[in-house]
Structure P
Amino acid sequence: MKIVVLSDTHIPKKAKGLPSKLAGDLRSADLIIHAGDWQTIEVYHELCQYGKLVGVTGNVDSPELAKRLNAREIIEVEDFRIGVVHGHGTGKTTEKRAQSAFLKGEVNCIVFGHSHIPLLKKEDDVVLFNPGSATDKRRQKQYSYGLITFSSDLKFEHVFYDDKSTL
């Protein structure tokens, strides 16, 4: 199973559409997770064309997205529980806010965004995974998104690239 993980696409403000590099992985994805800051409902509809999509709202999302999506989700994939949250708010760091959105032992992994900073680490037996941004790298060297693959083992990775141009 292949899961494509996105956050902070900010379309159309930061890009005209989904980058070509990302589209290639979306075509072969079994599941797509978006951790918020889509910006418009059109991004949601475009990602739905690629397959099964689970997502949450972020702090810049349209009212249409807020009606369709929750602020927090839990997905179960092969007995592995993935919590999804954007991570915005006040106080604490984005990472700590994301962690506090779930009870201890509730999930095996927390996917979050907001900071646009790719992160992969394990803390207290929970994998923390921020894919970065596919369209707004801010102070990062490259654009990025994430992949989670389930085969003989569980693998988390970032995909980094320089060109966010669309098809």
Structure Q
Amino acid sequence: MSEQQHISVGKISGVFGVKGWVKVFSFTDPRENILTYSPWLLIKGDEIKTVDVVDGQLQGKTIVAQLDSVSDRDQAAGLMGWDVFITRDQLPKAAKGEYYWSELIGLAVETIDGVQLGTVDSLLETGANDVVIVHGDRERVIPFLQGQTIINVDLDAGKIIVDWDPEF
């Protein structure tokens, strides 16, 4: 499975009721957006299953979903711990100047002066703004502020240009 083709969107975390519904910990924002994608690619270890989402809803602070061919609590329990992926082409196209986090992970990061800082390892929401975690000769945490610290994102070239002191 290629990381470039599949996006992790959640994890099956439990069962809901007796008719085979599953609880899902969603990575989407808002969390109920996970229900708009079907089919799901379920992965656990070396096992891979493709399932269609039949129904689903926000249930308190969690998401519950009914999956095709899962009709009882025991079948649902067998899916606990499986990771939920979708294909990249299931995502709507991002608007100009907007990016999915999954598109940024792995991009090279360099300063406006051409100093290589490393590659994007992950991103975090901090409340005020998102931050990019860059791994290189050391870990750097760079605010994702377009036009300020983030000067240019070039997905085709696989590079982000930042206005950042390499010593910081």
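Here are the numbers for this structure:
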item	result
Structure from which 12.1 was derived, mean count of other Cβ atoms within 10 Å over residues 42-49, options P, Q	Q
Test item: helix-only ellipticity at 222 nm (-39500 (n - 2.57) for each DSSP H run of 4 or more, over all residues; to 500) calculated as -1000, pick one of P, Q	Q
Which entry (P, Q) yields the derived value 19.8 for mean count of other Cβ atoms within 10 Å over residues 50-57	P
Winner on distance in nm of label points 7 Å out along Cα→Cβ at positions 98 and 114 once structures P, Q are ranked, highest first	Q
Structure from which 37, 15, 14 was derived, semi-axes √(5λ) of the Cα gyration tensor in Å, options P, Q	Q
Parent structure of the calculated result 2.7, given that distance in nm of label points 7 Å out along Cα→Cβ at positions 34 and 146 is the read-out and P, Q the choices	Q
Structures P, Q, by relative contact order in percent (Cα under 8 Å, 6 or more apart): label with the highest value	P
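Any read-out appearing in this document is the output of simple, stated calculations on the displayed coordinates, not a laboratory observation. The model shown is predicted, which means the values in this text are computed figures rather than measured ones. Cβ atoms are built from the backbone, for glycine too; each structure is taken alone.
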